[in-house]
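Next come the structures, one after another.
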Structure I
Amino acid sequence: MLYYKFNLTNEHREQLAKNDDSEFVSKVNSAIGEVNNKLEGKAYALISSVTRKGRKLRCCAEILDYSITPEAIGQMIKDELDEEYEIDNIAETTLSRFDSLADDAFNYDLAHRQFPGGLMSSDEYSYIFRRGYAKEILIQKKMNKKTAMRNVAEFWTHISGLAEEIERIFLVKTSSYKGNPVHYAIEIESTKDRIEVRNLLISCLLEQNRTILRRVTEIKLNTVAELSTERLSEFFELQKCGIVVVSLYKSFDRGDSLNDMHRAMDDLVAQIKGVKRDVLFVFEFSKAAEPSWKYIKSSLKEINFIELKEKNLSNAESRNFIDKLAASDNIKDRTSLIRLIDESSYSVGDLKAIYSSWYDKHLCSAVFPAYSDLSGYSINDIKQNKGNAYQKLSNMIGLDDVRAVITSAIDYSRVQSLYEKAGIANSEMTRHMVFYGNPGTAKTTCARLYAQIMKDNELLKKGHLIEVGRKDIVSKYLGGTAPLIKEYFEKADGGVLFIDEAYSLVDDKKGLYGDEAINTIVQEMENRRDSVVVILAGYPEEMETFLSRNPGLRSRISFHVHFRDYTPKELLSILKLFISEAGMDLEDAATPKLLNIFKEATEQKDFGNGRFARNLFEQARLRQASRVLHIASPSDADIRTLSADDFIEPERKEEKRRHIGFVF
């Protein structure tokens, strides 16, 4: 619905005498009644107040048929009053403001008794808005492409997908509202930044007629749980041709409320499916609420979402970003600040926390030197040595994406003291993870290193790894699973519990024992969230299906780590690492042959990744041993070197099947 306010002004009108007030109010009442009759339910008009003795009438209108303009309604009121009023100060307003103006009209007997009130005649409006379950803002300005792209270049280059989406928006401008080809998800840590990016996006959509209403209505997911299906439906009815922002600012609470929240999400999803063409949805959330978003997204697979996310900045980008922060505070000497940026990448939240800590010290040393002897948080205190395990992780081949997520998880935990000082609310994010990947992609190795890194940085007491599978934690007897799981959580206390092939927990026919396992794992993940990190691992497709079947488990996972298959060049590097660690050498002539072997291997399903390289190395050592024994007087080089002939291409699976078929 569209809501407008406007004035009818007549500076030349004679002022009302005191005894003429009631007569004029009656005239206004009658005029509004006639106007609303003529509008035939397509719009409703009110005069909320009469000021300056009748010279100014404050008016408002609710418009259901968007072909009707507030100017046309104002003209109809003028015609009914038969006076020379001018229409001015026309502005779209919020539903809440319109409701307030309507109250004034009724309170001062300026509303016709037959005014139906449109959709507001029900109690649903009052329940949702007056109780604070939703709030409204108005986007005041449209924005052209040039201005929007300049905004992105100056402030939002770290928001992946934003520039590309603005380009798409400006490809087509329609003459009128046509519906929503896509909806949006904005994942940004700072609430202020989320709002600014969202408003930039909506300003562009308004410019291109992708939305009619300037009014944006915000509703938080946890308040949806308080609304009945009928109230939720009424709420969306009020937002047609407009925008609803669904805020997922935090993960769900523990206990029974978790089930309530998932029911709320299911209700929300059902409503969205019915109004996706008429209402544009923008989901906003930080990393802590990402599980909630993934659950909703998985339930809305038929809807196209554009996801806008903060990306980590490179070292050069980080230096430029933090330099701009200091420049905005008119700080001239920024050398010591820039010097703090000494790692390969940073999140924007980390950079703001670093700057906040540095600025506090700058105040005490450069601006108010009398306080220079006072101690405070130092970023160098936070940036402690990550230890040998982190160095090993950094040296692992082909794991850049994995390393980025694990580093983000570690740094997020370590920087909490800086967040607190910077005024950034501590998140309820858990440290639990999911590792997706095929066999041989180093999932177990990375889990073991992650545990040790957490120990090195005093984030876990012991830093050991307890590895289990279905056979370890699912009992053959009903009621026996929960004690087994609790026992393993006790063993893992202070470290990491690594559950391999986690999807197999629900592979049993009815899910009876598996359900008991999942319920107990979820409970223990909450009970020991500060002392045990759980890593669930398995094949990508199976793990995604598994988490979709268990939303309670998904909501407790904050970090999702994808282990992709290795490329032929990466497998060659891994093989060379095995050879080097064994104190051996590889002749140069073997490289082309090995690359061809790895290329053919990667074209096979389930080829084994790193395990394939390990097996190839071990088989080569066996052949090299036999070869060396046939040399009369082998040199040190003969003993140490693996040749091309030592590596034999494994038989291709399809060839093996054809051969067996031929024998039969």
Structure II
Amino acid sequence: MNKNDAKNRIEKLRAAIDEYRYAYHVLDRTTISDAALDSLKHELYKLEQEFPDLITQDSPTQRVGGTPLDKFDKVTHARPMLSMEDVFTLPEFGEWLDRIKRLSSAESFFLMPKIDGLAVSIIYVDGLLSSAATRGDGKVGEDVTLNVRTIESVPLRLKETRSVEVRGEIYIATKDFKKLNDQQSANGEALFANPRNAAAGSVRQLDPKITASRHLSFVAWDLVTDLGQTTQAEEWEILRELGFKPTPDSVVVSTVEEVQSHWKSLQTKRDGLGFWVDGMVVRVNDNATFDGLGVVGKTPRGLVAWKFPAEEVTSVVKDIQWFVGRTGAITPVAVLEPTQLGGTTVQHASLHNFDEIERLDVRVGDTVVLYKAGDIIPKVKEVVVRLRFDGSKAAKPPTACPVCGSAVERKEGEVAIVCSNRQCSAQNQEAVLHAARAFAIDGIGPATIATLMDAGIIQLPPDLFRLIPDDFNGLEGFGEVSANKLVDEIRARKEILLAKFIVALGIRNVGEETARDLAKRFGTVDALMSATLADLVAVPQVGAIVAQSVVDYFAESHHREIVASYVANGIRIVSPVVVDTSNLPLAGKSFVLTGGLEAMSREEAKEKIRALGGDLSESVSKKTSFVIVGTDPGSKYAKAQALGIPILSETDFIAMLASL
């Protein structure tokens, strides 16, 4: 990137970050996730480091927070409350450590969790709490003394008669946050987005009684006053002696291996810490060394926040490419500037279909917010429109298959754009891979399938079951042992449940839950192939679109030949065992799950519903009894609201199970 391009990008980043920060820190409104905002700030920081002459005093990297709210008196901090530099990877942490080693003789480091709360300064005079103020813009904060006094973990009188300034974090414990949102829901009020927002809003209440009802907590992480401490570890002991609870899970280490080990350890137990934490603070333990390293802008050199892998980040769309799936559906994928998300390097993100591209208005060159939310494949959450370059053009749908060049089609009422060539090589390759997964065949992936198809050894999914070891002779990556092992694995998978077999066929719009319903209703694949549209629509949870997909699939002789070929190659399709569930508590009720669950996995939730006689569906319709909504729900949640379907939170669902 040349200097002129960097200047333009920096200006756009500053404007966007300032807008988001104002909404978040001044208005207490979340307009972008913390993780995504961190990603934008990190990009700006790196650009300014590369072009330091472009740094200006009004850059977001040169300030800590927003303007204090007018509803509280202003308080000027005797010593500025500074921010921290963020690093996201081991190499970035290594760069920080190398700088520290070059500039000082630091031998040990103090590590502590970075609690996601609200930083405050508390002043005690002769042992009694005198005043408390928020960070504000780092120099001037807000007087929140009356509200801080309501926090049980903040001592009103110190155990020793001292005049000191203590800094730390106000937060809401995860158990208290859940209780708070449950109460908000019961009162018909808006839920808090996260504990950080809830803590900030609670501290800024004009009525201390409201603050007291929120059950805030406090941990101390800095003793500003000199009481003879020479290290951060000694400060911790003094803070404890004064009556404070310092940040838990804090340790002193001396090697980079120990730093990384503790960083990983905190991640593994972060859900059990009792508070939200988004990283680990690494500080030079020796105070004299720390002070000697000084400050760069608004950031102490001797302090860094090593953030945990983000659930959301920003990146730039380099291209939009189209890929052909097993059903012929042509799926758009965003090609991205490589970025770290959830601990892995991400270069691609699913865009689902062209309707989703239009809804998001994703364009090449756009800055987008990415998320995983428990999924393996990253997805685009939104476009940061403020960063769009002038002259960008909206994406257009493909007019021909990107693999075989055949015309594409789009059926009325459906979102998928489909290759019209049913013998498209890309479809066949994906169909073989899909079938291998449905049959639970280990050891065969896209590369092996592509090699076998290119060599003309297999063409269609049933061909897998006529493979012999000699077929692999001369194929790269296969010797006698590996060929025998794979063939044995395939032969061991010749028996399959009807529901799994239906999944293996790859019928459009038919997923695992629908396959279960079809298997339960028809019992054999021959009965399913003979089913009419009316027969299929009569199946609970099967709508007109799914029914038509099944009829269309078996109307093609090519697909009937695939079923016959499976049987000819020795596949044994096992009919389901019919169990009478009519007397069970959830009999006749249909459930749809959307979003991530915390107390149990989605599969565990499904098994509980089935065990109680309930049915599961992959789509929301008027036939749906309940929609269970977890974290980051998708379009199913919106459709349920539109249709007026009863919606259950995970808590509601667990309560329902307990009552049965």
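Read the figures in this text as sums done on the coordinates, not as results from a lab. No experiment lies behind these values; they were computed from the predicted model shown. Cβ atoms are built from the backbone, for glycine too; each structure is taken alone.
Distance in nm of label points 7 Å out along Cα→Cβ at positions 12 and 204 computed as 2.9: which structure among I, II? Corresponding structure: II. Kindly point out which one of I, II the value -14500 was derived from, the read-out being helix-only ellipticity at 222 nm (-39500 (n - 2.57) for each DSSP H run of 4 or more, over all residues; to 500). This figure was derived from I.
Quick check: 197 is what I get for volume of the Cα convex hull per residue in Å³, calculated from one of I, II. Which structure matches?
II
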